[in-house]
1. From which structure (I, II, III) was distance in nm of label points 7 Å out along Cα→Cβ at positions 120 and 296 calculated, if the value obtained is 3.7?
2. For distance in nm of label points 7 Å out along Cα→Cβ at positions 56 and 280, which of I, II, III scores largest?
3. Among I, II, III, considering only distance in nm of label points 7 Å out along Cα→Cβ at positions 40 and 288, which has the greatest calculated value?
4. Identify the structure, out of I, II, III, from whose coordinates distance in nm of label points 7 Å out along Cα→Cβ at positions 176 and 208 was calculated to give 1.7.
Structure I
Amino acid sequence: MDLETVIGNGCARDWETVDANDVEPVRVAVIGLGWFTKGRVLPALEASKRCSPAVLVSGSGEKAQQIVETTDGAIHGITYDQFHDGVVADAYDAVYIVTPNALHMEYVETAVEYGKHVLCEKPMERSSKRARELESICASAGIKLMIAYRMHTEPAVRRARELIEAGYIGTPMTVDGEMSQRLLDRIDPNPDQWRLDEWLAGGGALFDIGIYPLNTARFLLGTDPIAVTGTTSSTHDAFADVDETVSFALRFPDGVTARCYASHNARQSSSITVTGTEGRIRIEPAFFQDQRRTLHVSRGDGRACIELEPVDQMLEEFDYFADRIRSDAPIYPDGDHGRIDMEIMESIYEGAADDRWISLE
C-alpha cells in the first residue's frame, strides 16, 4: 500500500459487509441519558440509516420521555427499573450502555435475559474480574458483545493501521501516545461526579482517557503487550481517590515498546505516533471528537501530511455495530478484547504501586 491508496481510501467504510438498504435498522435501547448521550449519541443515532434510538432509559421516566419527544426515531422513554422489568422489551433489538463503569454488568445481565445484543462503553467494567463475568454472560447466551472503541472505526486510525501492516514504515519499533484534558473545566466541575468515585469508575485518568492511547496502540500494532509499568499522581483535592495523571510504558513482542501519558488536569491534547525502521506515522489530533484528523507520514527523506475529512465517530461506531448485528461477520472489538485492556490497566496500577515491571505472559 502507498500514500496514494491511503488518500484514495480516505473515509471509506472498508468494514461494511451488508448494504444498509437490504436489512432492517437495529432498534437500540440507550441506557443512560447524560451529557454525552444527549450531545453525541442521540444525534448519531438520528443520522444513522442502520440504527434507530427506539428506547431511551434513565433514572427519571419524565426525563426520558422529554428527550424522546425531541429525538427522531425514539418511541419509548422508560426508567431503569422498567428496563429491568422488561417493559417494551419487544421494541428494541440491542442495547447501548453508557452508565458509570461499575453499573455496566447489571444492564448486560438484563439485556441478555431478553435476548438483546450489547454495545458496552469502555472501559468494559470497573475490574477485569467483572469484565470476565460480563463476557461470559454474553458468550453463554449467544449474545453479540461489542466494546465501544470508536478509534477502531476512525478512518485516520484505520488508514494508519493499513500502512503499518503493509510495511510502509518498515518494522515498528516504538509507539508514543497521549491524551489529556482538564476534566473539571471541560467536562464537569462537580468534584462528586462518578469519574472521581473509585468504586463507580474503577480508576481515574487511566481508565477514562489513558485507555485511548493504550487500546489504539494495540489496534495499530495488531498485538498485545507482554509487560507493563507506570506511575500515577494527583495534585488536585478532587482526585484524592483516583489518579489524576498517569504515565505508563509497555513492552510488546519482538522488542517493540510504547510510552503513553494521560491526564485529567492538563491542557487538552491527543496524538499517537508509531516509529519504524523505515519511517513514522503520527495522528494528531487523534482522539477527541469534532476535530479534523491529520496523518503525518515520513519515510526516508519524504514527508507528507494527509488531512482527512472529519466523520461522526459515534455514527461510524453505531453503524459498524449494526452491520455486525445484521450479518454473520465477527465483531472486533469484542468482549475478549475489552477484557484484555482491563487486565493491562490493572497491571499498570500494580506496577505503579510497586515501582516495577509486571509481566503479562
Structure II
Amino acid sequence: MIVSVKPFSRIFSKNICKVFYATLAVLFISCERSNAYIDIVGPAMGTSYTIRLAPKRGSNLNANLIKSKIDSTLESINDQMSTYVINSDISLFNKIGKNAAVVITNDFKSVILRSIYWSKKSNGAFDITSLPLTSTWKSGKKDREYKDKWEPPSDLDIIIAKDKVGFNEIKLSQNSLIKAFKGQQIDVNAIAKGWGVDHLFSLVESFGYTNFMVEIGGEVRVSGKNIQNKPWQIGIDYPLTNTVPGEKIIGVVSLVDRSMATSGNYRNFYEFDSKKYSHILDPRTGYPIDSNIASVTVVAPLCMDADAIATALSVMSLESGKVMVEENEGIEAFWVLSENEKFRTVKSAGMSINLLD
C-alpha cells in the first residue's frame, strides 16, 4: 500500500533491485517488491518526505491517520522554523528590532542550542546567523550595470554583512529569543531538515513500529532493519553536476539505528565571467568556499547532528574536518574530493561503505 501526495522522482523496476531516490545525493535500495513496504510520502520543508514502514504482523495500520499526523507535525515545524513562512517564529525574529524578543517553543530552542554546540565544535564553520551573508550573495552586487545579470557582491557589501554574523551573539533567555543587535538574522535550514527527520522518527516510533526509514530531502534516519531483516541500504551519489540524484552511485552505506546526511558543493552555484561561486559560504570569511571537497556524507545517531556536521565539513578543510570527526564519538564521515577531473574518496576511521567502483 502506498499513500502518496507527491510521487518519487523516478522508480526503476525490473527483476533487479528497485531504487527509490530522493534529493541531495541519497537513495534507498531494496531487493524486495516495493508493495511489501508501506510507503507514506508528501511535501515537506520545501522538498519531500518519505516514510517507509516494514509491516508488523497483526497490525491494523491506518495509513491515512499516520499521514495526517505527519503532515500536521511538518506544518508546525514550518510555523516555527521556516524562513519562507512570513509569520513563522524565525521570520518574526528576523524582522524585529534590537532588544525585542520572540517566544519560541522548546523544539525550536533545542535546534538553536544544538546549532550553537556544533558552531563551537566546528570553530564557526557552521553558523545559523549567516543569513545576512546568504542574502548578500544571493542578491549580488548592488550597483551593477545590468540588474538582470548576477555579479558577486562588493568587498564592502560582504564586510557589512559579515559584521552581522556570529553564533556567539545569539541571546536566549528561557524560551525568549532576543534580538542582540540590528540586522541580526538566523536561518536553521542546515539543521532543521535533520531535526525534522528526528521528530518524524519519534512520531513513527510512537505508533509501535521498530523497522522503518524516515527521509526528508535526502536526510535519512532508520530504525531496525529492512524487510529482508538486513541493514537498510543507503546510497551516495557521485558529485556530478549534470546528473539527477540516483543516476550514478559511488557507494552504499549499511545502516541500522543510525542517521545519514550529505552536503554537496557541485549542483548549486553562482556564475559570473565564467567563474563559479559555490552556494556554500564560509561564515568565518564571508566568501564562498574554494575547496576540492565535492560532497561530504555524515553518519550519526541523530539526523540533526548529521545534517549540521555535513554542512560544517563542507566548509572546513579535509584535515580539520577529520580531526573534528575523530574527536566526536559516534560520528563518521565520507568525503568525495574532486582532483584533476577525477574523484578521490576519504573516510573516517570507523566509516563503513561499499564503494561500487
Structure III
Amino acid sequence: MFKRNFFKIYVLFWFITGCKISYKTYEFEKAPEIKKPDYSKSESWAVIPGKIPNIISDFYDENKEIKDADVFFIYPTLIDGKDLKAWNSDIWDRYIRNDVLNRPVKYQASAWIESGNLYVPYYRQAHLRVFNEKFETDGKKALDLAYSDIRDAFTYFINNYNRGRPFIIASHSQGTFHAKRLISEFIDGKKIQNKLIAAYLVGWKVDPDEFDYLKPMTSPDEIGGFVAWNTYKINKYPRKNTYEEYFRGGVTSNPITWDKSTETDKSLHKGLLYRNLKIFPKSLNIKLIDGMIWSTVPNLPGKLFFSTIKDYHFADINLFWVDIRENAKLRVKQWFLKNNY
C-alpha cells in the first residue's frame, strides 16, 4: 500500500478528502472500542430514502420518493489528523457525521441521487495512516473493521431495502478499496450480478481482471460492468515506484465520453461541481494514459490552486460530476430497456 500526498485546504475548497499521515498512534488492540453501527436503524445511515440531508435536497426529486433503481455509495477516507491516534472513525461523533454529509455526500454521492434511491452507510472507516507500509499489520486490522461495516450495511440493504431493484455501486478512494472486496464477495458471478447496473469504482487502482465475471465497460450505455479512473494534472506523474505499482495497468475509463476515446476536448465536458454547488461546464480537456487520466487545469475560480498541484485525486468525482450524473441515468434506463421492464 502507499501514501498519496493530499492537500488539506478544506477551509478554501469543498472537495478535499484527505491529508497528512499521522505517526502518533498505538496498537490496534489498545484502541478504544467504537460502538458498532446497527443498519436496521436510520441513525447508522448518512442517507437513505426518507432521510435526505438538506445539503443535497436541491438535487432530490421530491415528486418521486421511491425510484426504480438503487445506489449504494461508499465514501472515501476522511479521518487524517496527525494527532489522532485512533485507527477507525467514531461514526457517533457529531463532527465526523457532519463531515461525511458536508464533503462526500454533498459533493460526490449527490452525482447519483437522480439515478436511484441513494443509500450511504456511516462506517468506521480506517485512518489514512493504514495506507502507509509502516502500519501494515495494524492497518489491515483497521481496514478489516471498516469493511465489516460495509459488509453488514450492504447485506442489510439487499435483504431489507432493495426489494429486488437493480442497483449501482459507487465509491471513491478507501470506499473503492472496500467496494472491490464487496463485489468479489457478494456480486461477481453470483445471481445478484444480474441486478447490477454498473459499478463506478473511482480513485483506486482496479485491474482489468480484478473480477472473474465483471468486466470494464467501454460504451456509455453498457451495463453490468465497471468503470474506474484516477486523475492527475496533465503531464504529471506520481513517483516512479508508486506509478509502476499502483497506477500502471489499472483500468482507466473516460468519464466524459465513456467510450474508448483516449483524448477528449472540453467542449464535451458536461460539468464539474464546485463549492456552493455551482456547476462549471466545458472546463477541462483530458487525456488517458496507462493507469491514469491527465486533466488540464480546470477553468474555474480557484484555478491558481489547481495549477500548483499535480495530484487531482481529491476531485476524481467532482471534476466529472455532471458527466457521471447523466451517464448513471443513461445506464439505469438501458438496464430497464434490456430487461424489458
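1. Clearly, the read-out refers to I.
2. Numbers: I: 4.6; II: 3.9; III: 2.3.
Checked I, II, III; max of distance in nm of label points 7 Å out along Cα→Cβ at positions 56 and 280 sits with I.
3. Evaluating distance in nm of label points 7 Å out along Cα→Cβ at positions 40 and 288 on every structure, the highest lands on III.
4. The value was obtained from structure III.
Any read-out appearing in this document is the output of simple, stated calculations on the displayed coordinates, not a laboratory observation. Remember, predicted model here, so these are calculated numbers, not experimental data. Cβ atoms are built from the backbone, for glycine too; each structure is taken alone.
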